[in-house]
Each structure stands twice: as C-alpha cells, then as structure tokens.
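Please find the structures below.
Values quoted throughout were computed directly from the atomic coordinates according to the rules given, and no laboratory measurement underlies them. Since the model is a prediction, treat every value here as computed from it, not as a measurement. Cβ atoms are built from the backbone, for glycine too; each structure is taken alone.
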Structure 1
Amino acid sequence: MSIGKVNIDISIVIVNYKSWKHLENCLKSINKVISNEFSLEVIVVDNCSHDHFFEVFKKKFIQYNFIENTGNNGFANACNLGAKNAKGTFFLFLNPDTIISKEPLLKMYTFLIENKNVGIVSCNQINTNGLYEKNVRFFPDLSTLFGLFRALNKKKLSSKIPLKNDVLYPDWVSGSVLLINRAWFDKISGWDEDFWMYYEDVNLSKKVSNLGGKVALLANTEIIHNHGGSSRINIKTASITKTEVLISKHVYIRHNYTGIKHFILQFLVVMNNLIGKIIATLIGVLFFFIPKLRLNVYLCFNIIEYYSSSVLNKTWLSHRSLNHPNKN
C-alpha cells in the first residue's frame, strides 16, 4: 500500500459521515497544532454523506485534502483510501468527534520513533464531561467474550496489563485515535475491509500482535473524544451501528479462530445475541414509547435478519461489507 515518496512526518486521516459539526471542531483543533518537531497533513475521507457540506468544507479548509468516497463503504475502506493518498511516514487515524492538541500528538510520535518494537500507539480519551474512556482492552476470547466472563476473570486479566512508566500495553486500542508507522501499516496490509464498522481496530491490533509488534497506550496524555458523536445520531442510525457491533464480533472470530474454538465462540455469541435481544424486545414492545427500549425491537429484527442471511449466503460478513459475496 506504499505510494512512493514520503515527505510528511504525520498524515492525519479522518473518516467522516455526516459529522460535519464535530469535524469542524476537530479540524480547528488541528489548525492550532504548531510544531517544529514534526510536519503534518490532513486527509478527510467523506463516506458519501450526500449533502452540500462536502464542497463547503473543501472551500473552508483549503489547506487540507478532502476525498469523497464512492459510497458509505465503511470505516476500514475509508481509512485505506486515506492512507493510499497519504505522504506521511506515520498515519494518525482520528475520529471527527475528537479534539487534539500538540502534546498527545508529539508524545505518541516520539514514542513510536523511540520504540521500534511498538507497531501501534494511542493515548487516553476523555469526554467533555471529564470522564475517561476505558483504556485496558482485551482480544475477544473465551475468558473475555462477554462482560460476565471478564468480571469472573478480572484479577487474572488485570495483572496481564500493568502500567509501566505511564505506558499500558493493552491487547488493542480504539481506532478513534491510533498512530501507526507506514512500514507497519504496509506489513499488515492495512485495515481489513471485511469489517464495515467496529472491531476493525481490534483486528488491526491483532495483526500487529501476530507479527510480534506491541500495542501501546500512553496514560500520561489525552485527547477529547465526544464518544458516539459521529455515529449515534438517531434511533435508525443507532440501530444500524449497534447491529454492526454484533455482526463485527462474528467477523473478528471468523478471522482469528479455527476448529472447535471457532465453533464455540461463534455459538456463544449467537446465543447471547438471540436470547438477549428477544428478552429486550419483549420489554421494548411493552414500552415502545421509550426510544431506548424501542431500539431493542429494531435490533432484534436486524440480528435475526442477519443470521438468516448468513445461513443463506454462507458468510459472517455484513451485507454492507464491500467483500460480501452478494455485493454489487
């Protein structure tokens, strides 16, 4: 995925879909990043928002590169498209609903330069209410697949990722702020476009880990992240994104497990989704006037439709994935 001459230190790649208000704040924060330690470029990939704001933003932020995708092709595809057009030695994948400053950027950049065995680095994320997003994450496995499983194995899991010199080494970090060296990005062939949305960052970290690289998170610096601002716009959008979370877990398992373990993990996720969503739907039907409970009804229908389609098409992929066998 290399594209020739490299003359920029960091290429910031932002994937946008109808998140213009958040994107504007994000780009304004990048405007304030002035540094002699590194050079920057910004690439915004819009996943075909189909509104007039794309041209408006191109004119408003003429110093940045705006690319319109061929459709709403998913996060992974848009990230790869941005990377293909990037000139940087490092790629910073950044959500449009984030606010960044020089300090975390410089610390992450310096850390990767000084630690060649680290393939990916991130930092803490805090929302506008001052609440930190969780920074200790584990690859989905028998001991971590669900919240109950993680609670039962909490002591063992906690000891697995100690804090050393303000650095954590979790299994994976969120794609909302993720810095990776171009060489590592090429080595793992970039983002996997089997994923339409969610778990693509888990899988990216897994690919780095499989090749002996470490995934790090700097606990002594942070960015602001208005979590969900780029995806949870209304009930219809929320039902799509939450369904994709459930689907993408299946895709991740398909990619990373084989044999009996693959079967057990897929079976557990199917049972958890069906039983959980059916119970939630019964409650949602009774209280359909409450938006959050009404959402459960939509989710139940979505997941049943997905499983029916998966059996018919013999694939775990979302129908939105570019690699789905029936994709035109």
Structure 2
Amino acid sequence: MRIVIDAMGGDNAPKEIVQGAIQALNSDQELELILVGQERAIAEFLPEKFDSERLSIHHCEEVIAMDEQPALAYRKKKNASITVATRLVKEKKGDAVVSAGNTGAQMVAALFGLGRLPGIDRPAIGTVMPGLTEPKLLLDAGANTNCRPEHLVQFAVMGGVYAEKILGISQPRIGLVSNGTEPSKGNELTQKTYELLQKKSGINFIGNVEGREFLSGEVDVLVCDGFVGNIILKVLEGTAGSIFTVLKEELQKNTRSKAGAFLLLPAFKRIKARMDYTEYGGAPLLGVKGISIICHGSSNAYAIQNAIRMASLCVNKNMVQALQESTCLDGEAND
C-alpha cells in the first residue's frame, strides 16, 4: 500500500509531517510512503538511516500557502505539492493522499484531479468527533457552506456508508442537525431535508438532533451543511480547550488542590486523550474518486501518523468502491 503525503502542507511542515511519516512507517510494515515536496527541506528531517525502499521523495518546488485563494493558486501552481500528490493517486502511483495544508486547495485538487463519484453533487468532509460512549461522524465539516436539501441527503448516505465500513457501526443512526427535534423545526433547508430523508430508503434516519445531543445522544452520523458543521467543530474544540485551561488554573491555586491534581493526573490524561483530535488524525473528503485525507493545519507528528493510519484503513476497506456500490445514491450527479 502506497500513501502519498503532502510534506509541505501545514503550519508545522515539513518537520512534523516527515516525523509523522517515519512513525507510521515504523508502526506498519505493509506501508510504502511517498513524500511530495521540496527534496532538500524534506531530507533535513529524515533520520540518517531509514528504509529507502519503503519511503521515497517526489520532488516539486511549488507550495500553496495556507492563506492563498484555493482555486486561483491551483490554476497558477501546476506543480504545487498538494496538486502533485493528488495527481500521483490519479495516476495509480499511490492509493491515497494525506495533507495538512490549505484545505480549499486540497478540495480543488481532489475535485479536478480525481473527479466526483456518480450520484454525488458535492463531496463532503467527514470528521470524527469524540462522543461520551463512542465516536460520532459529522458531515459536512466545512466543504460546502451553501447547500440544497438533496446535497444533505447525499451527505447522509455517504456518512452512513463510512460509519458502517470504516468505523464498524452496524446500521448507523443518522440524525439531521436542527434547533429542535420536531419535523417543523429548523430553517427551510432543514425542513425540506427532513422530508427527503424520511422518504429515503436504505438509511437509518432517526430524525432531528439538537446541539445538546451531539456528544451524548443516541446518534452515529450528524448531517448538516458545511457552514454549520465547521462552527460545531470550532465550538467543541474551543470549549474543550477552555475547560482544560480552567481546570489547570483551579488545580494550581493551593497545595491541597495540587495534591488532588497529582492523584487525578492519570484520569485527566485519559480524558484529554479521548477529546484529542490527533487521535483521529484526519478527515476523508467523501464523494471523490479516490481517498483524500484532510488534516488539521496545526497537525503534529502524532496526528499525521494517525491520518496515514486512517488513509490505510480506507484503502483496506475499499471505501471508494463501497460508496460507488451504495444503492442509496441515485444515478449521476447533476450539480
């Protein structure tokens, strides 16, 4: 299995990307990795001894920066690292691509380089969130800010397939994000989507899901447009960070608190691990003819290692083929 990695993408590239690749290589003997980017910069962070038969560098000079306009940068920089990495997957020289770079540029590269699956108008980012008992899948997490009801139905179908094939959830429960559980709640988009999902065969639609049920409710897949989805992710991320900051401040106030914190330290570490995005590594762009894993821009080596593991799992489980064969997708896309 060959995973192609955009070594220049991300706030911590190429150091953390290369180190994450080495960790993934050491943990899985079946992997072959291709690091795409500026050879000299990549080589600086490679260990003196590594398995050169399983890790190679594909040199290219150009890089799309995090603040560049995605479509324009994609057209101007034909040999940018994310473009070249995606092209290698298109040419069957790699089985999946992983990047922590400009998310918009990665989406554009996937759309034009790999193409959309039949029956999909808008590919969506499927992000795994930590739940109280089991992980939840949220989509779209930011790819599409303006959607029609049929787009959200496609997200629901893809989310159901991913939850079953990759997360191992039998008959995943699919919920529509809204401001109330009643069918009449929500805006026009939510209400029309509810009607379509109710009539959709082959999926386990359980109705509307409110914000307080995201992490604790009996739902496996949360469906919404990318505008709402991205806000949900950022709010949860900020809330988790704030809680740990307040806890740290309170537990350091006096000697008694510090003693209690020392005793509770193992529990705090377990809680932090359960809430840490790096445990999941990256999010797949569902709906394209290939596997493209989108990572957090600030990903460290551990997150990259897990993103590579996620890419490997998607390849092993034939994720793209499973989506293609889904009987719930209706014909050709018409966006």
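When Rg/Rh (Cα atoms, Kirkwood Rh) is computed across structures 1, 2, the figure 0.99 traces back to 2. One of 1, 2 was used to compute distance in nm of label points 7 Å out along Cα→Cβ at positions 212 and 308, and the answer was 4.4. Which one was it? Among 1, 2, the structure yielding 4.4 for distance in nm of label points 7 Å out along Cα→Cβ at positions 212 and 308 is 2. Could you figure out which one of 1, 2 the value 70 for volume of the Cα convex hull per residue in Å³, for residues 12-67 alone was computed from? Derived from the structure labelled 1.
Computing distance in nm of label points 7 Å out along Cα→Cβ at positions 92 and 124 across structures 1, 2 gives 1.8 for structure 1.
Structures compared: 1, 2; top value of relative contact order in percent (Cα under 8 Å, 6 or more apart), i.e. the largest, recorded for 2. Looking across 1, 2, the calculation of FRET efficiency 1/(1 + (r/R0)^6) of positions 188 and 204 (r between Cβ atoms, R0 = 25 Å, to 0.05) that yields 1.00 traces back to 1.
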